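These are the structures, in structure tokens.
Rule-based calculations on the coordinates, nothing more; no lab input. These figures come from a predicted structure and were not determined experimentally. Cβ atoms are built from the backbone, for glycine too; each structure is taken alone.
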Structure P
Amino acid sequence: MTWPKVQLALPGWLRPLLPPAEHVFHSIEERMQLAIRLAAANIEHDGGGPFGAAVFDLDSGRLLAPGVNLVTSACCSVAHAELVALMTAQRLVGHFSLAAAGLNAQLVSSTEPCAMCLGALPWAGLRSLACGARDADARAIGFDEGDKPEHWQDALERRGIAVLRDVCRAEAVAVLERYRDSGGLIYNGRHP
């Protein structure tokens, strides 16, 4: 048996949504606006779900890597926006730990991480996580976010990852609701 090559690629439509490489993101709201735009565009392009994320270098204020949910388009249940952004950033810097690569990295996600993405964060070498919509907002439209500790943000903080919640939450929730209202596929392991 020949095994298929496992490879994820960011969609071509994503590039025009990104600012020039030298652009400096001065605020958390500006960084979150990018993640929300990515989530909204992913709906328009039927990319895999209403989620967007990006990794930033907080010292320079520059974007390291974008990410969108590719679950349905890549037929890959682990291709969540957060993981796609982290994998892309790690490949770009050539190290599995962004901190070990000398970066003060922040992951900005249009929605709080699901249980799977939450588990990956401590090993990514992040210093900060910023979230728009809450777990409850994703669950409200039907997504299964998995079993997470009640005080997950405190656990990340104890591991040296600062957590910012509710950044542009209303705008992030509006993207989730647009996805639901448009008949977007609500996928999870129990309800394909």
Structure Q
Amino acid sequence: MIGRLTGTVDLGDGEALVVDVAGVGYVVHASGRTAGRLENGRDATLLVETRVREDSITLYGFADAAERDWFRHLTGVQGVGGRVALALLSALAPDELLTAVLAEDRKALTRAEGVGPRLAARIVSELKGKAEMPAAALAAPGAAGAGGGDELLSALVNLGYGRSEAHAAAAAARRSLGETAAFDDLVRASLRELVR
């Protein structure tokens, strides 16, 4: 199995790029986010996820471990193959994916090509409580706690904010004020986050 490639990148004009390692060109599929961080004709190192099927060996490349880990989580969901996982990673950064999953923001997931409402619901359902999601990632937005977590999210959504942005703002407010802060203070702090 190939876990990492270092070589000269040829971005090409298709959906895959080529990494030239000592004269051997490896075809690597990457998200738009990863491809955007690479320069044509320059050396780069990509973390690689190798997928072997009966009729093919496919390499998926990532600029960082967070993207690779999310690719693994996403492809573990029924109905999400490598192409759809890359589409999700092109549409949403890893931290945005985490926020969308924790906030159950199915609409955010449907921004990715090939992800409809039913698949978005399945992704949220299967990943929301997944134990092997990175501990640091799960702690980042924080779960609803004392201080009116669910009510706070509901209040922000009712004010017209999207679930993902409301969730992120509520989490930031709870981090800065603490879980035991008064509901009104959390609402004001969340709104300050949202207007930045």
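Figure out for me which of the structures P, Q the number -13500 belongs to, where helix-only ellipticity at 222 nm (-39500 (n - 2.57) for each DSSP H run of 4 or more, over all residues; to 500) was derived from the coordinates. For helix-only ellipticity at 222 nm (-39500 (n - 2.57) for each DSSP H run of 4 or more, over all residues; to 500), the value -13500 is produced by structure Q. For P(r) over Cα pairs in 10 Å bins from 0, in percent, the calculated result is 10, 40, 38, 12, 1, 0, so let me know which of P, Q that is. Attributed to the structure labelled P. Out of P, Q, which one gives 18 for relative contact order in percent (Cα under 8 Å, 6 or more apart) as computed from the coordinates? It must be structure P, since only it matches.
One of P, Q was used to compute FRET efficiency 1/(1 + (r/R0)^6) of positions 41 and 81 (r between Cβ atoms, R0 = 30 Å, to 0.05), and the result was 0.50. Which label is that? The value was obtained from structure Q.
Tell me which of P, Q gives 1.9 when you compute distance in nm of label points 7 Å out along Cα→Cβ at positions 57 and 89. Going label by label, the one that fits is Q.
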